[in-house]
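Dropping the structures in below, format is structure tokens.
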Structure I
Amino acid sequence: MTPADFHTSHFLVPKHEILAKSKHEEILTSLGVDAQKLPKIKLQDPQVKFLGAKDGDIVKITRKDPTKENIYYRLVVK
């Protein structure tokens, strides 16, 4: 396993993906918040670095447990 594989396939690392800009408004409206009210994730976070996310991007995190998937959104900040 290479270091890059660890970031994307290790069972303890949930799936991270950059949310398309076109989906930002839809998600924020469905959550009833503006982007600044989302929990933050730092540019220095290993997954953010691996994805190549930029300041202001929204990252969708999908965590799986035995009964369902949980989806979380984080705003990338410096």
Structure II
Amino acid sequence: MPRTRNPWILIILLILGGLAGSALGQMLSPTFPFLGTIVSAGLAPGVLDLQFMTITFGFSIIIGPLTLLGFLMGYLVYRRI
């Protein structure tokens, strides 16, 4: 009988792997510049002012080699569970 896996576990593991890879990349990039940012993409912040409440929309993603490695490690851990 095939196991069904919870997709939320995959998302959490990918986020944790990406965070760990980004942190490691930030620490090592002064010594090894090739570990710096490869891609930086995002949506500029947009503001919705409703007089009683202000909402800001936007996001950005910054990916480096160790971030990608962290995503890969998170996926491999998910496959092993």
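Brief remarks on what is shown
- Between structures I, II, the calculation of FRET efficiency 1/(1 + (r/R0)^6) of positions 37 and 53 (r between Cβ atoms, R0 = 25 Å, to 0.05) yields its largest number for I.
- Entry that produces 0.5 once distance in nm of label points 7 Å out along Cα→Cβ at positions 45 and 61 is calculated, selected from I, II: I
- Structure responsible for 2.6, with distance in nm of label points 7 Å out along Cα→Cβ at positions 21 and 69 calculated and labels I, II on offer: I
- Of the structures I, II, the one that -16000 was derived from, the read-out being helix-only ellipticity at 222 nm (-39500 (n - 2.57) for each DSSP H run of 4 or more, over all residues; to 500): II
- Among candidates I, II, the computation of semi-axes √(5λ) of the Cα gyration tensor in Å that gave 29, 24, 9 used structure II.
- Of the structures I, II, the one that 43 was derived from, the read-out being relative contact order in percent (Cα under 8 Å, 6 or more apart): II
Just so you know, all these numbers are worked out from the coordinates, no wet-lab data involved. As the structure is a prediction and not an experimental result, all values here were calculated from the model. Cβ atoms are built from the backbone, for glycine too; each structure is taken alone.
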